[in-house]
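Listed below are the structures to be examined.
Please treat every number below as a calculation from the coordinates, not as lab data. In this text the structure is predicted, and so the values were computed from the model without any measurement. Cβ atoms are built from the backbone, for glycine too; each structure is taken alone.
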Structure P
Amino acid sequence: MYEFIPDNPYLLLTPGPLSTSKSVRNALLRDWCTWDADYNEEIVQNIRRRLVALASKKSEDYTVVLMQGSGSFSVEATLGTTVPQTGKLLIITNGAYGDRIAQIAKVLKLEHIVYSCPETEAPKPEVLSKFLLENPAITHVALVHCETTTGMLNPLPELARIIKEHGKIFILDAMSSFGGMPLDMADYGIDFLVSSSNKCIQGVPGFAFVIAKKEELLKCKGNARSLCLDLYDQWKEMDKSGKWRYTSPTHIVRAFYQALDELEAEGGVEARYERYCENQQLLVAGMDSLGFEALLPENLQSPIITSFLYPRSNFDFGVFYKAVKQRGFVLYPGKISQADTFRVGNIGEVYPKDINRLLEVISALTV
């Protein structure tokens, strides 16, 4: 039987779920009624307004839909609602999460094609342009911003420019970047942005959200291929009073409200981004000194999660993982197909002092 431990025995150095503050966890301790105005108007609608404000300076052009489930549920809701029967989707992928979008499109029987490139390479704007020129039937393009398979930050400005030059609807999976990296949807012509409660805003798992350009979401009525994952119908119901169509994860929502308060108290997205960057840079420099090489070059690396190559052929990650966990840190196994790696997340309630402590632990283990 699992022994209950009253507070966190270790930090989660993962891309989400991630380590949260004690005050976020404490916010889970009160019950809420899904029909109550205090919940729907003062919490749900407040969260929606704040998310839109984080997404763009032109907040009047956007709205937000909260959806039950993990981030992948909202990716599926977005694809299944926004791409009409007559539409065609281009998926740009260089990792497991781009591949998951392709898998969703296949299951939903969406007409689609895939621009796939190696996991350690960024998509090229000129190749994207070629795809769009040769396939004029494409109506929508989907891209993962930070591909946590490797930690790569895909070149959003360059790819977004090509997408909008060709007049396509742009869907961005910003699961692991929104709230932790400065980004304005209007600057990049993003029509639908998907993220989750348990990523850079540092809440807990249980719901995700889609920030949508209103004029494009209005065109989606009747498109959905699912009852529960109908983004348009969820939006219309939520816009009335904040009520979700089906039971909302009330405790998770209240904890997310607290997490938004803490994001603002830290100094907003820019301040959080600086902390994540400091964490990541400190980590890479320290790991390099201990003989661990980062998978990606600095120009492709995000501040979200970092992949490291095994330092030698007989390196046993399972043994290493358990030893590090016993000393207070949970790492992440590798996910790429072409090399043996493991990953270390740099986000969540994690600070440079924690990275320094991790490096001391790893140093002691590798002596």
Structure Q
Amino acid sequence: MMVNKERLVQTFLEIVKVNSQTKNERAMADYLKGKLSELALAVKEDNAGEAFGGNAGNVLARMEGNADKTALLLSAHMDRVAPGENIRPVVEGDMIKSGGDTILGADDGAGLAVILEVLQVLQENNMQHGLLEIVFTVAEEGGLNGSKALAVESLVAKQAVIFDSSGDAGVVINQAPAQDEIIVRIYGQAAHAGVAPEKGVNAIVLAAKAIARMQVGRLDEETTTNIGVISGGKATNIVPDFVEVRGEARSFREEKLRKATESMVAAFTAAAAEENGRVEMDVKRLYAAYHHPEDHKLLQLVKKAGDAVGLKVIIQSSGGGSDANILNEKGIDAVNLGVGNGEVHTLQEFQKISELVKAAEMAVKIVEFA
């Protein structure tokens, strides 16, 4: 294949060494703009970061192509979770790992490296392709903020391939759930825990009773709920008068998501009434679900590309959200592809070199066949 393995790996290693934690992607944005400019692409940066306190915007580029072929959007995100600074990648055979005290940043350094390699292969081989639009998003982790702020009306492509899924090359995410965020502020009554506890209303106890009413975890094959953060209280000798609880509900089905969210809300409301407390709740839809049937033209394109490079394409759903959710919601058909990494968001994160190469090979064919 035309993919340059050594160059691809070197690009990946360079990328993960660039500090780029969420809302602090300035160095990565500058690095990528430099790489894209070297390829003589038209490059710009939007002001997405201003919407959520970040120091960089989404990086967008455009490679002109044959008007008779389909315009295509290629995307990956620039940010990574903590601890993701001063990463020291270690190559061990076919595996790349971190030095052990940080994540590796393959999520989503692998996607960035694949797209850069595709662009270079296209130019080196004078390959025919349609218009290519490149979007490197900021602040994907923790809210898909960059893609939410993306002005899609400035884009031409109506089909997008995102390189941001764990699993080997050939994995294609055609379905992902919607997610509701639930923030609950619980108010009780402070009192001295040793002198007059009966005068108090324990906000933490109220929260515990509400959570005990819920079914938390996997509700069925399409729906999950979680309580992820509880914060409150000041000292062991004070009956706590305030606690904040943060949770979520996800489902592929709108009706199931609505029922799951309503059940969590009802549990807090009932517990507050029983304990003479008070609750305030904010429920927010973070992103919508999407689903593309296997006969969708974008999935057929991916299958054709996989066949061309000898990859078995595995179409599956994911319980997590990605920029694909936002692009689909904004009217751009999008799927998320595997790039050969695993254990993401942990110190054990790894990247398989062989799968990174296969992902790049398939990506070249996707662009060629579009």
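Tabulated values for the structure
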{"item": "Structure (P, Q) behind the derived value 0.25 of FRET efficiency 1/(1 + (r/R0)^6) of positions 242 and 354 (r between Cβ atoms, R0 = 30 Å, to 0.05)", "result": "P"}
{"item": "helix-only ellipticity at 222 nm (-39500 (n - 2.57) for each DSSP H run of 4 or more, over all residues; to 500) from the coordinates reads -12000; which among P, Q", "result": "P"}
{"item": "Winner on distance in nm of label points 7 Å out along Cα→Cβ at positions 250 and 322 once structures P, Q are ranked, highest first", "result": "P"}
{"item": "For distance in nm of label points 7 Å out along Cα→Cβ at positions 226 and 274 computed as 2.6, the structure of P, Q it came from", "result": "Q"}
{"item": "Parent structure of the calculated result -0.36, -0.46, given that log10 I(q)/I(0) by the Debye sum over Cα atoms at q = 0.07, 0.08 Å⁻¹ is the read-out and P, Q the choices", "result": "Q"}
{"item": "Distance in nm of label points 7 Å out along Cα→Cβ at positions 10 and 234 - structure with the largest value, from P, Q", "result": "Q"}
{"item": "Origin of the value 22, 11, 7, where semi-axes √(5λ) of the Cα gyration tensor in Å, for residues 114-153 alone was derived from one of P, Q", "result": "P"}
